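*Asks:* Before anything else, here is the set of structures, which you'll find just below.
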Structure P
Amino acid sequence: MASENLTSTDYIQHHLQNMAYGKLPEGYVRADGSIVQADTWTLAHSAQEAADMGFWCLHLDTLGWGIVLGTLFSVFFWRVAKNATADKPSGVQSFVELVVEFVNNTVKGTFNHSSRFVAPMGLTIFCWVFLMNLMDLIPVDWLPLAAAKISGDDHLFFKVVPTTDPNATLGMALTIFLFMILFSIRQKGALGFIKELTLHPFHSGKLHIDIFLIPINFTLEIIALVSKPVSLGLRLFGNMYAGEMIFILIAIMFGAGAFLGLFAGVLQWGWAVFHILVITIQAFVFMVLTTVYMAMAFDTGEEH
């Protein structure tokens, strides 16, 4: 990663590879030429090894940073709420109250139903996604180099921005999708949910006609339903992945001479300032779309 022997392509590929932990079968020939003597759970030494580990391969860096940042956010807000006072609020308390009020007002403007779940979920999503995105502002080599020194492995894969991993963004989107289905069934009933999928948007009210319309309605509604979590997860991933790629390309310029290094410093500062807006907007969009989807799940006003 930091070695002078790496080409620009190797450097980019290394930074885009997660710390993958999975199972390699007996007889597998590893990237260094060694042969696995028995089925073994281990860290991948190459992108091909990570791919060969299959579905149950775990991205330890994504999971680790996601858990750490989520825990930090939860503990921070809990401590501020525990020590909150109405007499003379501290600057930290005022900041937290500002964030909570902002999210609460946004949810109220989008979600016109009664629920004690949606606003806290919106706050959690906004803060958690923002913190994961914020990791993109840390210089690309700092934490990977520190991890390599601590582990003693100079070629350790270590990505620090969880939202540049589609497994994380699509995982969050899938969870929101499951909540959509559960709340839709709870609010409308199983029969009402089935009617929503089969008698909308085309409905004549005559059975002999609706029999032919149901397959068309079901196809259209399923496509619309499944596209929600897919677009939600890929939108966040795509924007953050592109931002990370730009930071990596700028980092390469630092090793291309004094002039390009100076130019890279200016570019890095400018892109970092702009990226503050990007990471905030992406967290906000993810929260707003989640709230919109929850409102659609709660909505029972349409006639089918």
Structure Q
Amino acid sequence: MRRSGVDRGSAFRFVALGAIWGSSFLFIKIALEGLAPAQVVLGRLATGAVVLVVAVALRHGTWPRRRGAWGHLALVAVVGNVLPFFLFSWGEVRVSSALAGVLNAATPLLTMLIALVVLPEERATRLRLAGLVAGFTGVVVILAPWRAGAAAGALSGKLACLGAAACYAVSFTYTRRFVTGRGTAPHVLAASQIVVATALALVLTPVVAPDRPHLTAAVVGAVLALGCGGTGVAYLLYYRLIADVGATTASMVTYVIPVVAVFLGVVVRDEPLTANLVVGAVMVIAAVTVAEGRLGRPLTASAVSSP
């Protein structure tokens, strides 16, 4: 009976995590109706930090004490939170939330590419190389650089979202090498990282976004959903899911995120569902399946991004 309860709980956490992270792109779009991209970043980081700090306090967690640890966390906060959050928000001013969610699915491919270059233990097998080639071909199909007119004008937004995915990839690789596995609980690391990211955003936002925000109930609700949900609760769900079912199963949420993002973008905001978006998304997801090993080597949890 106990095992069945755990299974149901894990299934609920998996579905909730996919829904939270998949819907983040929709909430970014709504938040941008009253906030500048940098203000969206600050709002989601600040509210997320509150959730994670409370979680650490309730669990009586011990904060990192070494200066070196905080230095690493500061770098990860910039590359893994402040910069990609801004790039996604800036990109969604120019492209649909569905498209942003699909481009986020390129994160595991970019992570693997960087890991192959900088991590000695990672090896380039034929299967992984084939997956990389297929995956980046899918990314080109999504970007559709051959299109003229309005679609070509949105290319900067697409590249910004792809740049955000690349930031996540760098962050994951750096975290794997210098941050994790050093005795600090994962939820404490997450809280420390988000607190540092919030402090940085608090300094930078008035400089890059001095305009007064236009707050409505929808905008405030979207920021709270992004922060409390996507940047706070989702981290706790993710690490609990890893503890319950393992990194391999938890990492399968990667396949759910773009599906949720596309569904909500089309249904809630009536965003266009183009052929190149569908074909490119299928190519990227299939390439991740091949390259990261549903056919051999399991997808690592570090390749899952928080949009």
Structure R
Amino acid sequence: MDLRQLQLLRELGERGSLAAVARAFHVSPSAVSQQLGALQRRLEVPLTERRGRNLVLTGAGQALASAAAEISAAMSYAEQAVSRYAQDPAATVSVAGFNSAGLTWFGPLLRALSGEGSPRVVCHDRDVAQETFPVLAADFDLVIAHRLAHSAPWPRSIRATPLIREPLDIAMSEQHVLAAEAEVRVQDLVNEEWVSVQDGFPLVQALQAVAVHAGRPLKVTHRINEFNIAGTIVAAGTAVALMPRHTAAPQAGAGLVLKPLSDLHLVRCVDILCRPEALHRAAVQTVITALRECSPPEALSEDPAARAARR
């Protein structure tokens, strides 16, 4: 049954006439009559009857009007419950992120929101192909996703909050012949073996851009999604790889170095994705703010908008 039709039936019982109901709802009496007629067609027993010049409720109409009052109270309670949930600063917020995002943000985020009254953050690792990140927003409140700066934007049905932009550098062993150089060129690397990610993941497009710039296919030997594992292969001196400058920066003693490309600028964007309705929740907004504040400062400086603002 239509809630508005039930409300009109209840109001008829309490106000006593179609004209009074119409005035209360700022519509014409005929509009009220049409809505009540539509409600009547759904039921087998009469809800109203003429008593003199007035339309009044029958016994069945009074019973349904009484139920309508209870439904209205339940709806009001439900709306208030949703409002309390939306405004609860300590509500649970689920966050999913790819592997290097989890390493970069999950720990600092949990520490930042460990105080009393903060949202309860639940973390999940999800390393998926680029086109699958928006789909994850159906299962998690927030999704930390990445794409290349020149790739297609996220779907318009998803809200994306920029987190960082960071260059992709060449990772190589400390013993590599080019390890002492300040930067390298694509042509310096055309004969190298490469570590790539699995098909469909954002860095595949970046490697394709390198191959186009080189004018020949790259020799991809290993396919590893997790940057720490890729780093161990690179450190062994058998291959080079593309790696994000800040979120996958090698630890001291890891045996590898990152070198920028001088002739090809590759950038990945890390964004927070969610469904539009999630942004109405106070706890979700708090987590988004905390994620941005936990971002590596050097990565934030790579954002062109931030550089423009400083100027």
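Taken together, the values in this text are just the output of simple stated rules run on the coordinates, not laboratory data. Since we're looking at a predicted model, the values are computed, not measured. Cβ atoms are built from the backbone, for glycine too; each structure is taken alone.
*Asks:* Out of P, Q, R, choose the structure whose coordinates give mean count of other Cβ atoms within 10 Å over residues 100-107 equal to 29.2 when calculated. Display every interim value, and only then the final one.
*Replies:* Numbers: P: 16.0; Q: 29.2; R: 20.4.
Corresponding structure: Q.
*Asks:* For FRET efficiency 1/(1 + (r/R0)^6) of positions 20 and 124 (r between Cβ atoms, R0 = 35 Å, to 0.05), find whichever of P, Q, R sits highest and give me its label. Mind showing how you got there, number by number?
*Replies:* Working: P: 0.80; Q: 0.55; R: 0.05.
With respect to FRET efficiency 1/(1 + (r/R0)^6) of positions 20 and 124 (r between Cβ atoms, R0 = 35 Å, to 0.05), the highest-scoring structure among P, Q, R is P.
*Asks:* Using Cα Rg over 2.2 N^0.38 Å as the calculated read-out, with 1.23 as its value, let me know the right label among P, Q, R. List each step's numbers first, then the result.
*Replies:* Values: P: 1.23; Q: 0.96; R: 1.55.
Structure P accounts for this read-out.
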